[in-house]
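Right after this note come the structures.
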Structure 1
Amino acid sequence: DLWATNGYEVVKILTEHGASAEKICINHIDVDLKMDYMKDLLNKGVYIEFDNFGKEFYADRRHKSVLKGLFARDIERVRAIKELIDCGFLSKMLLSNDVCLKTCIHHYGGWGYDHVITNIIPMMQDEGITDEQIQTLMIGNPAVFLDDGRD
């Protein structure tokens, strides 16, 4: 369920089995923007990933699929990122767009794989996120998260 808050359980299980919190990333955090939930996870030292950019739709809850409800809008996601930056969490966020549906691709009317670069970064700038902060989100944070410590 994309609207669940099972990140707590995931972090607990993984850390109890020896995983380092700084190598855990809770994805799909931005389907429904629960700021207290995000801050709680970030305070545990894990990363969170905003990866639903471009998905601004309602999926009828009567269907028994994974998609059952209202997704946050991109501007709301960007404003949540700005709030988390202002709270000191810049170094613990990752960004992407999960192009998992045919309708997400340009050919079928979607935003496409370039949506974050083409549309979200300018939106972030308009909302007061600096170029340096964007560099951290787009390049610095993924490099740190993916670094396995080997040369």
Structure 2
Amino acid sequence: MATESLPLMPCLIAGAAMDNQVPNADVPLRFLRFPKERQTEAIFQFMAPSNYASGAVLNLVYDTEDGESGDIRVTAEVMAVSDGELANALSFDTANAATDTVEATVGETNLLAITLTNADSVAADDLVLIRLRRTPKNAADTVDADMRVFLADLEYTTG
């Protein structure tokens, strides 16, 4: 068994987690903004790779816009739709939460890994939705700054 990584692109953005771009003369960095004022979410939709076996981890590369230090907390919920199931009759599994300590340096990127313990029994070739959510009013989220997610990928064990 080996570990592989699958880059993810959002298919739905809710609560003003808008698709933005960092102004940069050389490379325009795109990101999803999770504002400090309100709960926001993005949904990633993809097919589980045919070599998927287990052990999913959602990795996020992010920074905070204002260089605030503290802890940032996000949750990820998973829904798996197998061949022959009705997608509109299913629901997301219990949320998986992760917290990361943010440095007080503007623009410093961080890696946040969310272990998807509750993964709705994802299997190879399933349609998978992952809902990423930040709720700044949660007591564990102490960063008073917008979160900017530059990259999301799914790390998994192959079979």
Structure 3
Amino acid sequence: MLTMIEHFNGAGPTNDEIRDAPVLYRWQLKDTRNGVEVHGIVQGHPHLPDGEWIRTSEIVQIDPSSKPLWLRTESRLYHLGKRMGRTEIHIRKELEASGFALTRDQATPGEQKEFFEVFRQRRKNLDEAERILLLLVRTNRIDRERAIKLHKILLVEISR
């Protein structure tokens, strides 16, 4: 007897296929005009560097369990790691609502200095979510105290 996902989308991947697939961490499903895609950090992708923030092509199949372990897009299979935490989702929604966008991956020396001024932490590399928080403070979308609280929660979510 076919499982529900096999009935609608065909058979799921084998364990070997899942093991060999690139992994998406801190992922989130995103609605698009044509369907659903996934945003997250990739590792083990044949064409992208590890740690790259990506958005996939449209999802064509996903593990039906309550904690999905894999999904298939129009172009490839992904093994799903840890989902994006609620705080990071909230921070990213704030960025979308602000009308601003991050335009590069590398934190500038000015951003590093500004990060220290706001969060009192010296960092050479900033996580994308940290850069979003910094942008939200800089553009007065959120105040410094709220940013500090969100950052503390974010650090816990990221490290889990």
For relative contact order in percent (Cα under 8 Å, 6 or more apart), find whichever of 1, 2, 3 sits highest and give me its label.
2
State the single structure among 1, 2, 3 that was used to calculate percent of Cα pairs over 15 Å apart, for residues 14-69 alone, giving 53.
3
Match the computed value 11, 40, 33, 15, 2 of P(r) over Cα pairs in 10 Å bins from 0, in percent to one of the structures 1, 2, 3, and report its label.
2
If helix-only ellipticity at 222 nm (-39500 (n - 2.57) for each DSSP H run of 4 or more, over all residues; to 500) is calculated for 1, 2, 3, the one returning 0 is structure 2
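Bear in mind these aren't lab numbers, they're just calculated from the coordinates by the rules spelled out. Quantities reported herein were computed from a predicted structural model and do not represent experimental measurements.
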